[in-house]
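Every number in this text was worked out from the coordinates using simple rules, so none of it is lab data. From a predicted model like this one, the values you see are computed outputs, not experimental measurements. Cβ atoms are built from the backbone, for glycine too; each structure is taken alone.
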Structure I
Amino acid sequence: MTASSISDSFLLRGTAAGNTLRLVGMESTRIVEDARLRHHLSKTATAALGRTLTASALLAVVLGKRGDSRVTVRVEGGGPVGWIVAEGSADGQIRGYVRQPDADLPLRESDGKLDVSGIVGSTGELAVTRLLDNGEPYTGSIELVSGEIAEDISSYLGVSEQIPNAVLLGVYEEGGRVAHAGGLLVQAMPGVSDETLAHLEANIRALGQITDGLRRGGILDVMNRVTEGLGLTLAPGAQAARFGCRCSRQKAEDSLKFFNAEERQDMMDTGGQEVVCHWCGEKYHITPGEIAALDATVERARA
């Protein structure tokens with residue numbers, strides 16, 4: 001399998017070290033670029049949301065109990081970007097947004113890299129919502145470790161889910177667009193040896209920045225380097241992933257039911273109402289005739 005034979009955004013699964021390590025890797029370039037365009041994100045906001053979008057997809061695989069499982073990640077660290085919300089689904093559909101998409105910061109003086117922790121902030125919490133086996137939603141949360149997202153996700157898995165892990169997330173922008181984005185989650189399984197963990201940690205240190213690996217050969221290169229000497233076995237095929245939303249014109253119309261009759265009349269008098277989905281940025285123009293029909297439906301429901 002080569003990176004050129006797979007669509008721009010996809011998930012790969014694998015094992016290593018005699019099935020004592022579980023790996024989920026994601027190439028998310030197209031998804032993050034799609035998010036940048038949809039939400040008109042600044043450069044640093046793109047990196048912050050891109051990492052969180054990728055993380056939500058990885059968590060949906062690791063924590064999801066069913067084929068339609070969804071995991072929602074919310075990060076609120078007190079930084080200029082406000083909150084970040086991303087939802088990943090086990091079927092590869094991902095969506096998300098930030099509170100302040102145009103917020104930005106200069107590159108860090110220390111290393112010249114994007115100041116993700118600065119724009120996110122580090123005084124706040126990361127919350128993860130998922131469905132339990134009985135179908136009930138469960139939300140676990142931790143205080144942010146750094147605001148860099150990867151460290152925070154790793155801490156959440158270790159503290160709230162008791163899953164020994166390593167998480168790598170990265171977004172590389174070039175020429176005003178997202179050139180490379182992706183992530184890797186390595187889960188230590190029961191029976192893993194201390195020698196394997198030490199080998200894994202050494203490989204991760206040698207890798208350096210995940211974006212370097214993504215630029216060299218995509219997520220496949222990253223997974224191979226992280227498991228060098230540990231016998232990586234990839235599961236057959238790759239799961240396609242995309243930026244996708246569950247919004248619809250019908251849901252946009254239904255949202256106007258929360259306004260009173262006078263407010264809906266004002267909408268009709270001014271030529272209709274535009275409803276914007278905060279998840280994906282899709283715009284729906286509801287015409288005066290559609291609003292009138294909605295009023296009729298509300299009246300029938302009250303009768």
Structure II
Amino acid sequence: MTTPTRPARYPASRWLTLGVLLLASVYFLAPVWWLLVASTKTSSGLFSGNGFWFGDFALLDNLRDVFTRQGGIYWQWLGNSAVYAVGGAGVSTLISAMAGYALAKYRFRGRELTFNAVLAAVLVPQPLLAVPLYLMFSQLHLVNSFWAVLLPSMVSPFGVYLARIHAAAAVPDELIEAGRIDGAGEFRIFATIALRVMSPALVTIFLFQFVSIWTNYLLPVLMLADDHLQPVTVGVVGWQAQRAIGPGAPPLNVVVTAAMVSAIPLVVLFLSLQRFWRAGLTAGSVK
């Protein structure tokens with residue numbers, strides 16, 4: 001005769017973990033929910049009623065005001081952000097792939113020193129480099145140009161680190177030797193074999209760098225004085241700053257709606273590439 005088994009009880013540590021995760025989820029998702037709700041309200045509706053629930057629906061009017069204000073300059077800000085983010089992240093991913101592959105698969109003098117320098121660069125906060133970059137680009141007459149934002153965005157020490165770890169774990173030396181025996185050159189082996197094997201990590205590098213460039217504020221606001229060269233982050237903050245000037249400034253609901261629209265490309269990118277970057281995050285964990 002068998003006795004019925006009792007349902008397993010969760011230990012206190014698991015309930016504590018679930019509670020902490022729940023609080024963290026609320027902490028991170030509450031501002032996103034507020035932004036979504038606030039973008040549907042009128043300017044007066046933002047200061048009346050429940051801030052976390054819908055009121056008078058004015059989303060279409062807000063969007064129309066966002067995209068037509070100042071001659072539709074918001075479209076140009078979005079285009080500038082796309083150029084900076086896609087161009088910088090694409091070149092940065094390629095450079096990281098080449099550097100990481102070389103550090104993982106070639107033995108040369110100073111390899112470990114170079115890799116340690118990359119690790120040290122990962123620990124350097126990016127804002128510390130803004131002023132030195134401005135002084136250097138001033139000497140090169142690149143300030144207030146696309147290159148002032150694009151060039152610094154093309155280098156990612158964390159991307160090099162992640163590419164090196166993934167190449168060492170995922171690209172077998174036997175596969176490289178087989179390519180050499182078949183007569184393939186080193187660049188062809190890298191382009192046709194290594195890049196395909198490293199694709200999950202490269203998607204992750206592209207995603208992280210894209211988000212970093214898209215949300216960057218300090219470097220563009222320091223480098224760019226022309227409104228038509230600024231990315232959307234600087235433009236939206238500029239609209240917010242105009243509210244202190246007086247009449248003619250964008251109302252708060254327009255600023256909030258502009259901020260909400262600027263976050264949509266990031267959400268779409270995360271959702272469309274999630275199966276790749278999840279695999280890239282575990283790159284090198286098992287060898």
So if we calculate relative contact order in percent (Cα under 8 Å, 6 or more apart) for every structure here (I, II), which label has the highest result? II
When distance in nm of label points 7 Å out along Cα→Cβ at positions 153 and 257 is computed for each of I, II, the largest belongs to: I
Origin of the derived value 1.6 (distance in nm of label points 7 Å out along Cα→Cβ at positions 217 and 249; candidates I, II): II
Comparing I, II on FRET efficiency 1/(1 + (r/R0)^6) of positions 25 and 273 (r between Cβ atoms, R0 = 25 Å, to 0.05), the highest sits with II
For mean count of other Cβ atoms within 10 Å over residues 145-152, which of I, II scores largest? I
Out of I, II, which one gives -11500 for helix-only ellipticity at 222 nm (-39500 (n - 2.57) for each DSSP H run of 4 or more, over all residues; to 500) as computed from the coordinates? I
With volume of the Cα convex hull per residue in Å³ coming out at 245, pick the structure among I, II it was computed from. II
